[in-house]
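We did not get these values from a lab; they are worked out from the coordinates using the rules stated. Not measured: the values here are computed from a predicted model. Cβ atoms are built from the backbone, for glycine too; each structure is taken alone.
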Structure P
């Protein structure tokens, strides 16, 4: 829903509401928890509370294995004879350094270790992760001679796996009585299970999806000294790559590539904020990309150690993600530090704007395919976003002239996009001006970022539904394969479009696509994937190289927090925020975002046509609440005071667009109720 209000208008409306509510702010309770559990959402958290993690089950065995489950209890499991193995299941995706303890052996023996994400690829060979020509990574070897402790060398840290196969490489026997993992993701925090934020709703599946998305992001938050080494080693793998600075950094995949990819940051930075209020990792990721800018102004397609170039879209994703970081933090000092590079990068893209007023790309590398040269939709949407938000960044640097120039160019580009890409008969934008495809990615981004007006946005939302099959929303621009990165854009687009149909589409596709990833027996049951195939293709992944913990798949984290729950920072650093729920078919939701001024907690519930919301926010922050009308004429009360009588506002700062009654200028804690007028 497009409901922006000018700052001048907000200031005027705020005065009236503040006068009424200043004396009425009272502590707001959370939405009623089920039973006596005050924090029922904690049962969905997948992150371990300890850095030491152990397997929870035996997946399978082969050969001579005695008491295979004994090792789970710290007792002896005996493996005898070359090729005998036990596969242990950690119950979810994990990552880190593995330790085996052997109580004894019949002389010097060699034991192999193989790591797999999917049950489809469990073997005595690890998944492929290096990017080299080998189809599998092979197995580590532990030398065992009597009582022995073996810990994975740091270079062989395994960033993502669920299954560990321990097997005899030699012909004797060993007694295995201990298996553990030192969990290395999110190295900047002491307790990985303590999230800054949370989400909880009446829908168990959506709750599970939010926490699986958060966990996926956490697995992709790593020490910058544990990236993937490139070139690929001749044997095994090496995760001691230096990919940046700071305590933690955001990468694309836990297993691979363990590298900063700017496109992925477009989804990952908002998700890391919505789940963890982790903006430091985002800053470190952006820093390393800016540090590798070429003299021409071109930014990398991928950061160290890959150091790839040649993508006009990923170049722009860095600039777009820079706004996301600033929006969440208000870190103008950081903007000052990268400002010259930012301007140079904008100039690099602007030089490719053609006589039609459109960006004509020449750097064609992209997310899942090579693009054709020319006037491409998503590239132009990204450039519009960069110019639109760049105008606001320029003002933080006191450059009003450049701010005006960026804003003027953004407006001109928007006009050119609508003139050349919009297909009114289809209700969507075209892939290229003379192309019949209506892409998932560019259309979704045009809605999510606000380029499309409300009427266009809702038509696009409806058109995107036409690409759904039983397991996914597919991407016509990618041969009709399930859209995962582009799907993350789509789920956010539906809530940005707003309205009953689009809101319902948002929760429906989250349940369908991300529910499929979460429940598929070949998945990890805990994380979301880089990609997958349609039913009938004969395989789910078709390669062990596919990452099953990929951060670009975490769009539902932001969609559920910013959309369904409705808490969304609007001013830099969260100094202002929206509490505008998209309820769809849910009966309640509650959760939190964390701003630079402190935590903002919100909850809402719908019962018998009545809506009740509770808000707890720092008094220094300014909130705008949206009360859904559900197509009815409603009365709205704030802390018991009638502020909307069904037809008009009784105080300043209250208005309606027919779908919501908006209450501006909220500070502190409030209870908001509606009823039919």
Structure Q
């Protein structure tokens, strides 16, 4: 056993609510409709938790469990090729190539129960109970439901007992469904399948809850993790019906389903109440979501026709609540990231944090500042970690079943399920986005170039490549990639138009199919007639990089949707580059009027204040940005600049050191920090070290 001793008195319950969002929970809590969550918040700390990019649930929940980004943990999207490269399989728990928190605890002799985590099939042989994310998927008729798939439960002798706890959607009665759809009796279920979707998602949530509560009561455990995907599913299916009614939403569907999302949150609060009751007051509770879900005027009116298109409904910030012994009461914490969860859990148990983890413990949540110990990597520690051996990491049946589920949910299209090349490109694309999110465009470019070469019509590949090349200062290459992206878009639209015209000609006149095809054709024609703002946006960014802010402003201001927050944000940056600071501030404030939680707008506002000689306001705006998104090196850098102007040199050095920790390539931070140490903090060796590092950093 490793020479570490976890706190024997610490018991932790980790609850994952996929896509839960304070924008939805807060009004319900204020109205007294989520008393369990309200009570948990009052006896602990709460705050936003920043998601990662790309915001795809299998990647995110694996980062939560490991404290590492996807390039380290190995889960890249929803699918991956088989080892022989001949077919595509879904990403399973065995795709993870590093230890999760429960594996670390397993090595130390602690008992863990893990229920429903995504991805977690096949169930790991933990010292405790593992129930995979296949458990709650019940198919077949209610009188003859599908059996629990092999490998779903460990130890396997519990499978039959837990199978009896599963809930089938057809078992639900009006008493179960009416709180979600009060007019359920008026729904024509032969043509409207939304009510069946409510029943299925509700039954799946109840199934996870049944297994979790059974294990909490009937087994000994030191750590318990329970994951529910139902808020996310209710959101994708029914957020479009939530008040206020949006354009294009039929009156009848709105009347039936406008209350589904709020009812789903209230149901989760009821389940939370039972979990808290079973856990008891001495158990530490950590409840979080992997991202939020747009619920207001920022809800997208349509989704892109691309793999993982539903992820565009996700918001950058989820919920974070921590309560229990030694945790502050009724306070807020700021700057929490998904990557901080695993280090925080280890700290709760008094265990060292891996230096190869990308997050840090949320020490501001503790009543007494904990001592943080470190270890190079928990992966180096030998022992029974409760993972499968490499030779046992394949389950053909499980892969086929999981793929069908992903197609059914809309996360994977049918073509991708059959197309190995497309799956490889998507994984490359997601990995490239991880590198870009972490400030590594040099590592993103080769992946994006290969993906774009494989599918020149994939606009999203091309635009990310343009962005990465621009960040590297390769402007001619970026312009070439942008031209290729525009050509690929035109080729795709012309091909789609030809196909639609042929399909319309093959149909008999009239009918719903013909009308639907005519609508799609009209949509393609509109796209052919106008260049999308996304291309103009990237042309403007290239103008900025080339020192032509006036050209960028002309391009952005000329767009039909110039008032859109994303374009206003870039307009603000262009005004900054053109030294038009008042106009920059107006642009950033316009963004914040629509989305007060836009960290980039707060960062831009900080820079506008700096350039106008108002360091106090600049520091406040930079702190606002960092409260929302702590991993934001540019905001730390501007905070450092503002603090230097205010004469707060030690705090300035801390801010600049964090900026360099998050992005070692910021040459100006090296130079500014070197001057700070040399002139004000009397640390010449550190100043010399930074000066050398500045000479090696890329020009900016």
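Any idea which of P, Q comes out highest on distance in nm of label points 7 Å out along Cα→Cβ at positions 296 and 616?
Top value of distance in nm of label points 7 Å out along Cα→Cβ at positions 296 and 616 goes to structure P.
To test your reading of the models, identify which of P, Q gives 0.05 for FRET efficiency 1/(1 + (r/R0)^6) of positions 384 and 520 (r between Cβ atoms, R0 = 35 Å, to 0.05) when calculated.
On the way: P: 0.45; Q: 0.05.
The read-out was computed on structure Q.
Computing mean count of other Cβ atoms within 10 Å over residues 64-71 gives 26.6 for which of P, Q? Numbers along the way, then the final one.
Numbers: P: 17.1; Q: 26.6.
Structure of origin is Q.
Starting from the value 0.35: which structure in P, Q was FRET efficiency 1/(1 + (r/R0)^6) of positions 328 and 432 (r between Cβ atoms, R0 = 30 Å, to 0.05) calculated from?
Details: P: 0.35; Q: 0.15.
Here the read-out was taken from P.
Match the computed value -9000 of helix-only ellipticity at 222 nm (-39500 (n - 2.57) for each DSSP H run of 4 or more, over all residues; to 500) to one of the structures P, Q, and report its label.
On the way: P: -9000; Q: -16000.
Computed on structure P.
If you rank structures P, Q by Rg/Rh (Cα atoms, Kirkwood Rh), which sits at the top with the largest value?
Values: P: 1.00; Q: 0.96.
Structure P comes out on top.
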